[in-house]
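K.L.:
For reference, the structures are reproduced in the following blocks.
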Structure P
Amino acid sequence: MAETTQRKRLAITLSRSQKQFFSTFSGLFLLGLVFTFLSPYFFSLHNLLTVATQTAVIAIIAIGQTYVLITGGIDLSIGSNIALAGMISGLCMQAHIPVPIAIIAGLVTGMVSGAVGGSLVAFAHIPPFIATLGTMTIARGVALTLTQAIPISGLPKIFTQFGTESTLGIPNPVIIMVLLVIIFGFILGKTKLGRHVYATGSNFEAARLSGVNTQKVLLSVYIFSGLLAAFAGLIMAGRIISAQPTAGDGYELDAVASSVIGGTSTMGGEGTAVGTFIGAFVIGVLRNGLNLVGVSPFIQKIVIGLVIVGSVFLDRIQRKD
């Protein structure tokens with residue numbers, strides 16, 4: 001009975017999210033038309049691939065943030081996890097540890113960091129904002145301390161090719177992004193864990209009483225967020241051919257923005273990986289298009305801020321309806 005109720009709620013949530021997806025996609029399409037008109041270079045293949053490559057990191061971390069937001073939480077440690085994962089992998093490669101093991105070390109670092117934040121939320125009942133603010137500061141401090149804030153350069157080519165080279169004409173970061181969106185989109189929309197994530201965010205107490213292990217769900221979403229932040233950190237290190245202790249600074253805000261623009265509710269219970277994927281591209285296209293037409297980076301922040309506020313406002317109106 002409880003499982004049937006969860007499925008019905010999920011169906012309603014996904015139906016609403018689909019409407020939001022088409023709305024966001026329409027907005028992205030219109031943005032593309034506007035910038036194509038304003039700049040003949042915008043719609044070139046080279047520029048479109050550039051937009052996709054630049055958006056890859058944001059889209060990946062935004063998927064993890066979406067999981068957390070759906071449960072009614074927030075993960076502020078994403079940017080710091082990006083840096084810490086990159087630094088750990090970089091140090092391993094600097095110590096001549098095989099690249100595959102170094103990559104695994106970076107991914108495990110992200111998962112451990114996410115698990116710490118998730119444990120504070122799920123078991124210690126610390127509010128997500130405070131818990132992840134603490135882990136954000138700790139992770140950034142560790143990343144800076146490991147090399148006294150000195151970047152790690154000279155990374156092996158077999159590693160940097162994941163961030164700098166292409167496969168069949170498609171940049172590797174874009175391929176990794178698409179694969180991760182498919183995998184985590186499937187988990188969220190088609191599995192029991194995904195249904196429990198929505199149930200936890202829709203009504204925490206009702207989900208718990210119906211048999212959902214809400215502590216396990218909360219721990220899982222923060223681990224996913226840490227893992228995806230680690231993926232992003234490794235891609236970023238590969239792209240700039242060095243591991244930077246300051247990497248990812250402020251990226252948690254871009255992750256939230258992409259999720260919200262893509263239809264994820266700040267009140268929990270709603271959102272999709274595909275919607276967030278489109279939301280990330282809205283931000284990517286905005287930045288790229290505004291750069292092409294010569295708009296100041298300061299003005300760009302104002303525009304993106306207005307888009308975020310507008311998305312949240314529309315979300316509140318739709319919930320009242």
Structure Q
Amino acid sequence: MRYAFFQGNIVPFNDAKISIMNHAFNYGTGVFEGIRAYWNETQNQLFLLKAREHFERLQRSAWSLKMNLKYSVPEMIELTLQLLKKNDYKQDVYIRPLAYKSADKIGLGLVGIPDDFCIFVAPFGVYLDISKGIKVCVSSWCRIGASSAPLGSKITGAYFNSSLAKSEALEKGFDEAILLSPDGSVAEGSGENLFIIKHGKLITPPLTEIILPGITRETIINLAKNELGMVVEERFVRRDELCQADELFFCGTGAEITPIIQIDETIINEGQLGTVTKKLQAVYFQAAHGDNPKYADWVIPVF
């Protein structure tokens with residue numbers, strides 16, 4: 001990492017530091033987004049993907065922790081573009097904007113505690129194996145419900161739940177985990193939304209109090225309908241349906257579209273990348289790299 005946006009300025013990355021007494025560090029009172037920018041070698045261009053949607057969600061997340069962001073959505077997009085230009089990466093990049101309670105203060109609460117905003121960017125390739133697929137277990141940890149946290153928001157402190165599930169999966173020899181809701185229905189992965197392909201339909205858990213309304217999730221739904229002509233069902237998913245699926249995949253900014261080839265001890269689609277998943281990957285990456293003019297409004301050229 002070369003430069004970050006911190007305390008109102010673009011500064012060398014190593015100068016962007018907070019105190020160990022910082023409220024967000026001690027109490028998890030921060031919100032964040034994960035955004036990707038894709039390098040297109042043919043066009044010699046870096047394309048920022050779905051920036052407006054991500055910053056609008058960051059704004060909503062900030063409101064849930066009683067923050068007043070200093071910057072509007074267009075201003076945050078412009079700051080991101082400036083930072084990407086300053087870092088001058090000619091490869092795929094991950095962007096992490098954060099709004100956080102910035103006071104050096106011991107004591108719980110949200111009201112009357114000042115907040116701030118920062119962004120850092122980093123070179124970022126494949127997060128999970130999107131070509132061969134991954135092995136996933138059903139976690140013993142349940143997804144936090146809306147009575148415990150505003151789950152439409154990406155709150156830093158709430159991600160201990162996903163970290164517990166991810167750690168459990170790795171300890172058992174799996175790549176990732178799926179969390180169930182308190183009622184036993186399928187919620188999502190440890191940081192990713194989940195899709196099932198069965199009898200030609202695309203099925204995903206609904207936007208209830210349990211799952212994060214993923215931006216990539218909505219993107220996949222649109223592509224499945226408009227490019228592949230698929231029927232999409234948003235409904236409660238039983239645990240046993242996972243093992244009966246024709247294909248399974250996670251999606252998210254980091255995960256992109258990651259095939260799932262095993263659930264616990266059950267092999268999915270003979271352990272191979274499924275046909276529908278492969279088609280969705282192709283149309284998604286074409287749009288994300290700025291190669292499909294139909295989706296030109298999804299991306300912003302950086303250089």
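Coordinate-derived values only; no laboratory data. This structure is a prediction, so every number in the text was calculated from the model and none was measured. Cβ atoms are built from the backbone, for glycine too; each structure is taken alone.
K.L.:
Given 1.00 as the derived value for FRET efficiency 1/(1 + (r/R0)^6) of positions 50 and 170 (r between Cβ atoms, R0 = 25 Å, to 0.05), which of the supplied structures P, Q does it correspond to?
P.N.:
Clearly, the read-out refers to P.
K.L.:
Ok, one more. If FRET efficiency 1/(1 + (r/R0)^6) of positions 26 and 146 (r between Cβ atoms, R0 = 30 Å, to 0.05) is computed to be 0.75, which of P, Q is the source?
P.N.:
Q
K.L.:
With relative contact order in percent (Cα under 8 Å, 6 or more apart) as the yardstick, tell me which of P, Q scores highest.
P.N.:
If we compare relative contact order in percent (Cα under 8 Å, 6 or more apart) over P, Q, the biggest value is for P.
K.L.:
Still on this structure: Of structures P, Q, which gives 18.8 when mean count of other Cβ atoms within 10 Å over residues 34-41 is computed from the coordinates?
P.N.:
Q
K.L.:
Suppose helix-only ellipticity at 222 nm (-39500 (n - 2.57) for each DSSP H run of 4 or more, over all residues; to 500) works out to -7500; of P, Q, which structure was it derived from?
P.N.:
Q
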